[in-house]
Structure 1
Amino acid sequence: MSSTAVRRPPTPRATPAPGSPHPHPTRLAALRALRHAAPALLAYLAVRMTGLLFLTVWAHRRHHGVWPILATQWDADWYLGIADHGYARELGTAYSANNLAFFPLYPVLVKAVAAVTPGTRASTGLAIAVIASLCAAWGVFAVGDRLYGRRVGVLLAALWAALPVGLVQWMGYTESLFTASAAWALYAVLTGRLLTAAGCAVLAGLTRPTGIAVAAAVTVAALLSLRRRWSARALAAAFLAPLGWCGYVGWVGLRLGRWDGYFAVQRLWHNELDGGRETLRRVRDLLGRDSTPELFLVMVTLTLLVSAVLFALAAWDRQPLPLLVFTGVILAIVLGSGGVYFPRARFLLPAFPLLLPIALRLSRTSRRHRTLMLAAAVTGGAYCSAYMALVWPGAP
């Protein structure tokens, strides 16, 4: 071939039409991530809508409204009270509960968003919970996808939606907001963004008492990173992660004028750690007595026992240490508490990495077996959630 051969002119790059906005790289990345997570989010919505439909039909048959259940009862009422009137200034007595037991991020968001949007604070609180649940489902998927692939991530989000107390995710409670903060903190740890993880840990620490579990996971990850090589970011993350939880606990102490103010409030609610003695007593009584136990309490007990087994499986699967620290601290708090027994299944709802062993094994089964197992989980979760809301006389 002659060295004087004519070169083909370069293909011109496509340019946006005059006046059309040029897509921002961050926006494009977010859209790609959303498309990647879409099957998980659709699966999550399908499961939760199934549960809501089941609850609505059952509530109609019992002539009971669904709105009060979701937006204004039990803990939702406490959070709305904080948004309306603020926190108590005195400890009170052993015969009066104290709203300082409830962490501030959710009621602050309710108050702030309600001030600039139409509707009541109850509707605002419920909307925040639902939106946070979608953010949580996305984060749950992201963790599963990062560790084991997209199919496991989708299954993990669906299983989290189908938990027996999954209805709480769409109530005026803090579980969805907390799970969103925890899931994205863990994802940030897995992707090496420790400062982002610390920021999410601060939000988690301002949302629920178990936010200390997220702080512990991020701090452990940061310290392990420092052992490998020096990093100012890792050191800052280790310092920042516990600040949300410690900041609120310290503020309660200052407000009440005693160093143990927050723990004194928890004693009013009978929430003290006893090493698990009360948990063992309740489990023994519920499973060993002759009389028929309350169905909801049986579900709570089985949730505790299965969670302990799943933690052992997670350790066997060699989950990343930050995930094991997160679920281990939550389990230690829930099982080691001497306080009220019936809400403990709800307290474990944010510990979604415990579902990873199930999601991983389901991903390796046949499609038929996987479908049957998911259908059973969705049906059982819908029934237990509706029973919790309509039959069980206490708080979820």
Structure 2
Amino acid sequence: MHSVRRLAAPLLLLHVLAGCAVVVPLGGQAQGALASVIRGADPEPMDIENPGTGSGSIVSAETMPNLPLPVRMSGVESARLVYRSVQPGVGEREVSGTVFTPSGDAPEGGWPVISYAHGTTGIEQACAPSRSASLLGASALVQGYTTAGFAVAITDYEGLGHEGSHAYLDNITAGYDVIDAVRALRNVFPDVGTEWAAFGGSQGGGAAWAANELADSYAPELDLVGAVALAPAANMVGLVDKAIAGTLTDDQGPLLQWVLESLARRDPSLNLDDYRRGDAAQDWAALTGCTPDKAGAREDAVKRLGDKDFAPKSDAAADALRQALARMVVPQGPASEPMLVAYGDADTYIDAAWTDAALEQACAFGDVITIDRQAGRGHGDVNGDAVNQWIADRFAGVPAQNDCS
């Protein structure tokens, strides 16, 4: 049984989860979160006493003096870093992210950890949370969790914030990033313990789900207590048939464009002209943008998209895209620990039926899942009020409600 932590008033976090738990919308990307803060000093390189080796080892680390003033005043310890993720079958990758610990002395066994997997921010390096003083809005979440006695790791995912190509909606790749962020956190701050929970929404929901599947075999030295996935992008293969039928929602078309561009960057054999036509082809560069200075052009391009602008031009092209998306899905096997999955039946990014099917498969694998299917909720308004108590119970060793049985 997991040791009981002094989780300082889980209610302290409810206001945080209400605003940050789910997704950065594809059109707006929380650009308000980029508002100016009172500047500190320039970042400085950090000398890491034990950078580690292999997965989670530290390539570089620097201070974060320009976090929002309330976060800095809370006394949080922080670092922006680049860490290694050695993914089986792929080899060594470098991933950027940010890590945090509370102020004061750690409890016996070290600080418990939340590894936070963020929602969609884009596919360009400049669109990483670590490139933003406010972490694209996640700084409030960091402040809430560190106040409650948790260390926090936030991966940017491969290709965001550091060189490489972002594997957009590839849950498995992101799952490795989420796990190795915990290892990196522990290499930077030695007073961090082994107990951890994964938590994410949308793109991050799929990443947290994948991390749960991978944890037992990939990181046996860490003690995962559970994973929370809000509005998870678990299985997006259905985008192909909707593109063919011309039934993609207004939100799914731009999402599919980022998927295609991301795939093409990682697989030179993929011919984008097999999947774009009309205004999508003409506006491709504008649709790819994700920084605030490109937001207006992207929004205008989205408005011009036709119903079948992303329809594959042949059966072979459709099959190739289905196969590529199928390699990204969860579940692919049993989860390591219990999971909370909350999603809305009115989601315009991820069809609720896709999440229903993913959960049915996970239950068939024997997973323990608390399922919260919320009537009338969409993508960015999923209610996360149950998250804190669920996480607290997992650290305390309380058995999770199993809605699979």
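Here mean projected area of the Cα convex hull in nm² was derived from just one of the structures 1, 2, and that gives 18.3; the source is 2.
Looking across 1, 2, the calculation of FRET efficiency 1/(1 + (r/R0)^6) of positions 273 and 329 (r between Cβ atoms, R0 = 30 Å, to 0.05) that yields 1.00 traces back to 1. 1, 2: which one has helix-only ellipticity at 222 nm (-39500 (n - 2.57) for each DSSP H run of 4 or more, over all residues; to 500), as calculated, at -22000? Computed on structure 1. Source structure of the calculated read-out (mean count of other Cβ atoms within 10 Å over residues 233-240, 23.4) within 1, 2: 2.
Bear in mind that the values in this text are calculations on the coordinates, not laboratory data. This one's a predicted model, so the numbers in the text were calculated from it and none came from an experiment. Cβ atoms are built from the backbone, for glycine too; each structure is taken alone.
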